[in-house]
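Engineer: Each structure below is given as structure tokens.
FYI, it's all coordinate maths here, none of it is from the lab. Quick caveat, the model's predicted, so the values are computed rather than measured. Cβ atoms are built from the backbone, for glycine too; each structure is taken alone.
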Structure P
Amino acid sequence: MKKLDTQSPDFQAELKALLAFETAQNPEIDRIVADICADVQKRGDAALIEYTNRFDGTSAQTIDDLILTQDDLQSAFERLPENIQTALKTAARRVESYHKHQKMESWTYEDEDGTLLGQQITPLDRVGIYVPGGKAAYPSSVIMNAMPAHVAGVKEIIMVVPTPKGERNDIVLAAAFVAGVTKVFTVGGAQAVAALAYGTESVPQVDKITGPGNAFVAAAKRRVFGVVGIDMVAGPSEILVIADGTTPADWVAMDLFSQAEHDEIAQAILIGTSQAYLDEVQAAMNRLIETMPRRAIIEASLGNRGAMILAKDLDEACEIANYISPEHLELSVENPQEWVKKIRHAGAIFMGRYTSESLGDYCAGPNHVLPTSRTARFSSPLGTYDFQKRSSLIQVSEQGAQKLGKTASVLAHGESLTAHARAAEFRLKD
């Protein structure tokens, strides 16, 4: 891992270089995705079947071969060992409970002339969630994307998940059952995103698409945005740990590994206020790496984008954290509730030495779909509010129309919009 010191005259330049990540779109991927999306939009189910057979090595003859029903999902759940069933239900229950607190409610008020103003909250009608397949199996992603939609009141939750060589993952399908998914299509890639966005003869068009995917999925989500809503186009996973030296070094080392093992471009950063403690964590990492099945990935990640930063104190550490705006921030310090007040930008904040980031990934309750690549400066975790809409309510009283009509008339004439002005003036008594 790179070693940075805030007292170095080159620190800011080094930090900026550390955080730099090439997010430019790949023209070749964009071209392929554009062709796939256009073809699915034109040929519907036929194109979806063709691309699924080609890219996933399946042999579907009809779209029915790619559809799973509620009964299929329940059967997958019942095939699992009891401990996995319990874990899925526990995680879903905790995520549901947390997201109920986020649910927005409609409100109104009347001003002094009897005009009613307010906001009406309604759920989206139908959403699509993308779940990675193949080598990756992420039942947690199913729960984190489907459960807030369920809490929001979305009537239909359509899930797409690729099944390379036709292999279906029971844990992923069981998670869909537990989280209230309506129907599953065993398709993936850009073709799945296009099917959700435009609709086919069998795949219903959705209002919003959420969930992670590879570069082709990300490019497809960018392309269909505007036709449908999307959650975000996420970058590599990242963690920043601020440690005051009171947490066992092994714990912090493993927390850094927990993000580094995602892939070679994930980012893990540790900020400490003691060089001796940073050295202790490094020694722990050197020892523990021998036990990691994904050692090669972890070493590549830490070598490519990892760093240890020596700060003069926790105040400075918090300011650095605000600049980094990490996806996951661990405050592994004494009195974390005091230090969290200094944090302005982070996707999720894990407070105290017992709060490992991995608990948030699976079962703590808050969503693990979080802003990456410094976008926590202006965006938020996925939540119930992402599956609700706000409509403004305006009911002007006769008395209110006299006052508001004159104001609107003046402003409309100022914009040379005569019909706007006359529409308000017609309602005036004098």
Structure Q
Amino acid sequence: MDCNYIRGADLSHDSELNQKALAYHADPKPGKIAIRITKPFMTQSDLSLAYSPGVAAPCLEIRKNPDDVYRYTSKGNLVAVISNGTAVLGLGNLGALASKPVMEGKAILFKKFSDLDAYDIEVDETDIERFCDTVAAIAPTFGGINLEDIKAPECFEIERRLVERLDIPVMHDDQHGTAVISLAGIMNGCHITGRSMENLKVVIIGAGAAAISCARIYRFMGVKEIYMSDSKGLIHAGRNDLNPQKREFAASEGMTQKEAFENADVVVGLSAPGSFSLEEIALMAPNPIIFTLANPVPELFPEEVRAVRADAIIATGRSDYPNQVNNVLGFPFIFRGAMDVRAKTINMEMKVAASRALAALTQCEIPPYLEELYGTKLEFGKEYIIPKPFDKRLIVEVSASVAEAAVKSGVARIETFDLEAYRHTLAERLA
């Protein structure tokens, strides 16, 4: 559903968590990020090297050869996390200022999981042209730009324009992060249930940024039968209120959402609580793959789904249930791989490479430290189709796959690429 207003979501389910979260953000120092100095800076000599007069030397070298900016500055390891706050989490248009806690959160995730530095930048602008001009003007500072929490359909045009204007990786994570992680989960769901991507019947509830990107990547991977619903019901050819993105996935005229659920293999919820029903779930094919990804409150909680479909493979967007479709499994490692080979863009080949790496990693033997950390036995199957965020192998497997795909697809700008040496470098980053 396209919900660009502040929803009255019932967060009482998490009242204790909310209080802990407020204390976490406030104490002992407000916020979640800070800046640290990376070079010696204790003496007059250090000052003369860090700033005037010594700093003139790298400035002149960069003027002669712009690529030297990657040698003498932090550009190659610095991501901008940028939002205008028009679609914050599942809460709607909270505005740029109220989006800041989320953007700070993205920044620490970049640092924790991929050792990329990140600045959060909240732009108080909803006009597409002015927003893009602002981002483009500050882009020289960064090696990559992570767009975040920008509502559809504007987000599609914003990303398109910035990708065309800039020569660094730009990705709207709400679109592509969810697509990459959910695709990995569906791949493994197919593996467990003996399905193939080409023969899936997929229902997507929601038609915003993530939903459109999910549908596109599923189609790229061979899914032919995709049905999509928005706040007005199933998207079909008889409707005259569809934007171009929705029109890509219009079904036959007159079809209903309930009919779309009949014998469906997969449902991906990217909407709001209650946007599809247990009665519709009951109509799905045996061993259905059911992703209820509205966040923080899912369309249906897993225990509700299991009461109707005990045979289901279930995933949510929450960390307190198995199979969390968490974008942190994607964006830190996608940007790491893309920026390390100085990719000019993040293309479909790179995103699919990330999905394949995630799916394959889930099927590997589980390291003991991961089971100790999560306090449970982890084994590939219905309760474990997606890796855990604290799996230390993610940076190697996903980033290396993305970097390799960038090189093979011709968007990388480095002249030589040694995959095994790069994997070794990645392993050392978070050792």
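Engineer: Between structures P, Q, where is relative contact order in percent (Cα under 8 Å, 6 or more apart) highest?
Structural biologist: If we compare relative contact order in percent (Cα under 8 Å, 6 or more apart) over P, Q, the biggest value is for P.
Engineer: Compute Rg/Rh (Cα atoms, Kirkwood Rh) for each of P, Q and report the one that scores greatest.
Structural biologist: Looking at the calculated values, the largest one is P.
Engineer: Compare distance in nm of label points 7 Å out along Cα→Cβ at positions 49 and 65 across structures P, Q and report the one with the greatest value.
Structural biologist: When distance in nm of label points 7 Å out along Cα→Cβ at positions 49 and 65 is calculated for P, Q, structure Q comes out on top.
Engineer: A further question follows. If Cα Rg over 2.2 N^0.38 Å, for residues 57-280 alone comes out at 1.16 when worked out from the coordinates, which of P, Q was used?
Structural biologist: Clearly, the read-out refers to Q.
Engineer: Now for a different question. If mean projected area of the Cα convex hull in nm², for residues 257-400 alone is computed to be 12.3, which of P, Q is the source?
Structural biologist: Answer by label: P.
Engineer: Match the computed value 0.10 of FRET efficiency 1/(1 + (r/R0)^6) of positions 33 and 417 (r between Cβ atoms, R0 = 30 Å, to 0.05) to one of the structures P, Q, and report its label.
Structural biologist: Derived from P, not from the others.
Engineer: Right, something else. One of P, Q was used to compute FRET efficiency 1/(1 + (r/R0)^6) of positions 113 and 177 (r between Cβ atoms, R0 = 35 Å, to 0.05), and the answer was 0.10. Which one was it?
Structural biologist: Of the structures listed, the value fits P.
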